[in-house]
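What follows is a group of structures, each given as structure tokens.
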Structure P
């Protein structure tokens, strides 16, 4: 992923107003980010745990979205992240929604999916051992490519005009 400054990250967020962009808090270790090793950048807001952010390259251009985490608790014992396809204890996967960009978002349209609660998908796909006994393990490279494809697809859904 190409290196971005704080200002560039704020500029590429597509589903937030200027006032909402002013509230974005980057991760505490942002200055230590190793951009060459990232497929996408994702983090929970350190000042507001109900928000998260993803910046991915879509068609070669960085595109950022604001996520909102659900605050409900699941009764399930385990859950799978829809991005990295990693099985986790249910309390470590959360429903995240993102308001669509443009007029669709202004009308209240949004998309959502279940994602690792700490947005650590980038690291999870690189783990060598399965996280759950029933989890099938694809090659790490395939898992990385699949995760990147699914995050780009999710960002594209945010960009798409609702029908």
Structure Q
């Protein structure tokens, strides 16, 4: 997204096999998880859950196809954003599969959570600090906007 010239061409070239590896990994986990755990298979393939969860694998296929198309076209920012979408969808599918367990089938999210007082303290801290993190990140993206070009930089 921020490169130019030979480096950008090389990243586009390796973007295709990396995307293939990511889609294969998502596919293996998507097939293996319900095959090993009947409860996960029941969650994904029972009605009405099937209708609610079907967009995840459909979007993976559509986004992967669009990503390949844009890599062939030499697009700049869109492949990066679509790769982020693929990773998000992969984690979303895993979260759907494992919910509410974080270590299947033994430890649920509720068992792993801290006491309510600690969670409240953490929430207040997060509500205070996250706006600063978002503002700093937006400022950094603004300052370093544009493409990096050969020969430019500090002297």
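A value of 4.5 for distance in nm of label points 7 Å out along Cα→Cβ at positions 103 and 127, calculated from one of P, Q, originates in structure P.
Assuming 20.5 is mean count of other Cβ atoms within 10 Å over residues 95-102 as calculated from a single structure, say which of P, Q it is. It was calculated from structure P.
When volume of the Cα convex hull per residue in Å³ is calculated for each of structures P, Q, structure Q gives the greatest result.
Taking distance in nm of label points 7 Å out along Cα→Cβ at positions 31 and 55 as the criterion, the largest value within structures P, Q is that of Q.
For relative contact order in percent (Cα under 8 Å, 6 or more apart), the highest value in the series P, Q is held by structure Q. Which structure, out of P, Q, was helix-only ellipticity at 222 nm (-39500 (n - 2.57) for each DSSP H run of 4 or more, over all residues; to 500) calculated from, if the result is -25000? Derived from Q, not from the others.
Readers should treat all values here as calculations from the given coordinates under stated rules, not as data from a laboratory. None of these values were measured; they are calculated from a predicted model. Cβ atoms are built from the backbone, for glycine too; each structure is taken alone.
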